[in-house]
Structure I
């Protein structure tokens, strides 16, 4: 994945949509480094923004989760390594009065994912291979 983080999130969500009706448990793994063009003053990193951007697209897909993480254990200027969303994330944000599109416009994925317990915290790993994104589909 070498593209805008939001585009990668949409792409991974489309993989989930394509395969969510299967009777098999599936995992799709992607690597690379996405970019974020800052339009706001929020807190977050490319992996958090990738994950959050997928949330609205998988909100009606039960048993689907998408995660993205930096192999070095850091994502942007935050203490998180990345983010995790599932089919409940979008509604959980709405229930807390958070508009996902406003959050993405402000580049504030960290604070939104914090509300949903969607931050992946690893600490420094001592390595830096790439970012890793995962789509999980459970039957």
Structure II
């Protein structure tokens, strides 16, 4: 069973990015048996910090692909990228056009693609192209 994890900042962008996460998840559901993500799986947790960390780590270690929103710095997202690196899980980073993505993110060997987008529709079009390519490699 193939799975994907769509993630990005929870607290930095708040509700502004909720529509993005929902649409990314819907697109990924066309190509993966299981899709987890910032929304709804990690959005409004009542877990203690250690429980949240452990669940995030467990989720990451079971996925086949990560898609991470990196338009704005986030400690949590950076940690998730590192977790993916340690497990050699391929990552697609996404960022708004004009954003300078962290050099640390760009340097992670398992970041297979950085997609810069103008709008949600632009992002979905570009991401779908990459998901098709990813599927052919598996």
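Structures I, II were shown, and distance in nm of label points 7 Å out along Cα→Cβ at positions 3 and 19 at 1.6 was computed from I. Largest in distance in nm of label points 7 Å out along Cα→Cβ at positions 59 and 83 among the labelled structures I, II is structure I.
Determine which structure produced the value -13000 for helix-only ellipticity at 222 nm (-39500 (n - 2.57) for each DSSP H run of 4 or more, over all residues; to 500), calculated from the coordinates; the candidates are I, II.
Here the read-out was taken from II.
Out of I, II, which one gives 24 for relative contact order in percent (Cα under 8 Å, 6 or more apart) as computed from the coordinates? Only structure II yields this read-out. Assign the value 1.6, calculated as distance in nm of label points 7 Å out along Cα→Cβ at positions 51 and 115, to the correct structure from I, II. Label of the originating structure: I.
Every number in this text was worked out from the coordinates using simple rules, so none of it is lab data. If you're wondering where the values come from, they're calculated on a predicted model, not measured in any experiment. Cβ atoms are built from the backbone, for glycine too; each structure is taken alone.
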